[in-house]
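Below: a set of structures, written as structure tokens.
Derivation of every value follows stated rules applied to the coordinates shown; laboratory data play no part. Just so it is clear, the model here is predicted, and its values are computed rather than measured. Cβ atoms are built from the backbone, for glycine too; each structure is taken alone.
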Structure P
Amino acid sequence: MSGALLLKGFEVELFTGRPDGTVVGCSPAAAAALDGFVTEPDHRNLEYITAPHASYQRQLELLLEPRRQLRAWLAERGLTILPGSTLSLGDSSRFERSNPDNPYHDYIETTYGTQVVTASVHINLGLTDMEALFAACRLVRCEAALLLALSASSPFLDGVATGAHSQRWLQFPLTPPQVPLFRSHSHYIAWVEEQLASGAMQNVRHLWTSVRPNGDNRPHGLNRLELRICDLIADPALLLAITAYCELRIQQLLADPASHDPLIASQLTADELASLADANDRAAASSSLQASLRDWRTGAPIQAADWIRRDLASLAPLAEQLNLAGTLAPLQAVLKGGNQAMRWLERMEQGLPIAGIVAASAAALAQRETELSAPVATDALTPLG
């Protein structure tokens, strides 16, 4: 078994707004003023990317430093960072362009509208061996629902509860709508070329699915797995815990492909696995940790929280070996107290207004980042509200 941690990096999309939870777009100005920040098609979204590094402690600092700079810039304008992955307090009735002259943004607005105006985090894990990369993509595709269940943070849209825990994933336009479980690099190349030729994909980036291979020269030059399904995980320590969970599953796969590669270890066909994964993703978007999923090994039903607990028990020896037990610790708090969406909905059921819930969580997030910036950061054993 390899003891080397994978390179990892994050693409973090954020909403900005007033401390009362009102979204206020400012991404062109922020990106112009701050190094490392980029715009999204709608100016209410702002993104930053961390450099690849294997160390979780180093990634914590890479996640926090851009936010310290952003918060200082926002504070001068009476603004802050808002948690959540949808326009919790509105307004999803209109698209607010960051660059009216960008033709690709024209396509995005015309084709999808505000379905794509969401915030999330993309988790990248470095794998340069193509056989290992595509095996990892298959495993993570079949278990992506578990990672969404832990990260769900978008139960509100336009000031109302939608009935889902991840409204973001339910509304985001998966493109193309059906993606196979890739058998190999050559299968992926041929499939992408078919999608480009048919117009189903506008470019090589236009593959919007729960997990995809990524690299600087797609579809040929690949060097990482990109997990795209997670809602915005506002607490950096929880983000690292979910990343460690995903990485440990990949490490198990690399050590024993016969037991963990769905193409080998499942009783289902590749087409059945793809359908199962997509159905699990929708179920997790609806009710997250409480969702009834189907285990990819047999197709048997299992609750998302129970599946995660089973995995964590299996991963405990490896986590100790790789010194990741502490990094994983915040997951236990989520399993016990619920993810952000569940906690928000609980507060709403207690009679608190949605605006007040979002505002209180924005303040708690700022405090959490201050705690994590202390010289010795501790694990996030108490989840954010």
Structure Q
Amino acid sequence: MNKRKKNLIIFIPFIGGGGVEKNLFLISNFLSKKVKNIKICTISKKFKKKFNSKIKFICPKKSYSENLNIRIKYFICLYELFKFLKSNKNSVVLSFQANIYCIIICKLLKIKVIVRSNSSPLGWYHNNFKKFLYRRIIKLADKVIVNSLDFKKQMETKFKIKVENIYNPLNVKEIKRKSKKKVDFDFFNKGFKIINIGRLTDQKDQITLLRSINFLKYKIKIKLLILGSGIEQSKLDKYIKDNNLGNLVKIKNFIENPYPYILKSDLFILSSKYEGLPNVLLEAAVLKKFIISTNCPTGPKEILLNGKGGYLFNIGDHKKLSKLILLFLKNRNQLKNKINYTYKGLDRYDLKRNLMKYYMLLFPFLRS
């Protein structure tokens, strides 16, 4: 008698519009071609069309507002996951969010769990007690996946955790194809155009970028477009208003296809305090844009090949950022070699190779 096929449950309580979600769609749809019983546990029902029709959903019956506190979303989905696993022990869980909580539930129910850590703990765990708990619980996972070598090194040296590095799978053809779509956006038609893409949160630290623009506003003709939404919007709007930057800076809500805006820009800037492996830098590199980024943990330094493929500055240093913007303007014609250097390094993020690595890592758990 054949053994019943295991369920693969992909746990992601909240689906937004960032790099984590882009990886989620690519990985889930690829795995759905290899794994028969695959399910997504989430509260975000509106993204169902993004997934292969073979993928089933574990969702709460009630619909919840997208504005609901993220921790409440976590606990609602953790309850749904617990209910499902309690009666479906023949399962394996791949967690994309709320990893520590997910590990606890899986271990209580004796379920194998693989977690994908999306951003460096050094950026968001500043409390020693939290670090202690994180270190103790993350070790209970059956596998931990990270998305950059620098991230892997941090986890293994700072937290003494053995991890697997799988780079973000990069769909180069799709990015180039979508970038050709025409967009009507007068603000971004003339002048020196800078773009930043990311959630409006403390992590992404767009206030440092705004301080740099304020420092430069009388020195150069400049336009900054920030694509994103989030809890810091009112703070950013206030800074723009207080410093009369309304004609120089526009904040535009998250859009599904940001690539035409990247293509129209002259310079991409990442101001984050911490990352894992920022997808937006990879996308900017695909479209051959020069990149200035914080040297934050982790990812930017690796993508920009230790600064050989772009400029790096310290977190929160808006004056250094201003100098680098001016340096770019002065030398932009001589910087194509840096752009090409980063572009050539994108082979590491090959779509099929990295998707296959996910399957090969999961395969032993799904067959046992």
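Couple of notes before you dig in:
- Structure responsible for 100, with volume of the Cα convex hull per residue in Å³, for residues 27-106 alone calculated and labels P, Q on offer: Q
- Given 16 for relative contact order in percent (Cα under 8 Å, 6 or more apart), calculated: source structure among P, Q: Q
- In this comparison of P, Q, the computed figure -15000 for helix-only ellipticity at 222 nm (-39500 (n - 2.57) for each DSSP H run of 4 or more, over all residues; to 500) is attributed to P.
- When FRET efficiency 1/(1 + (r/R0)^6) of positions 195 and 291 (r between Cβ atoms, R0 = 25 Å, to 0.05) is calculated for each of structures P, Q, structure Q gives the greatest result.
- Identity of the structure behind 21.2, 77 (criterion: Rg and Dmax of the Cα atoms in Å, calculated), options P, Q: Q
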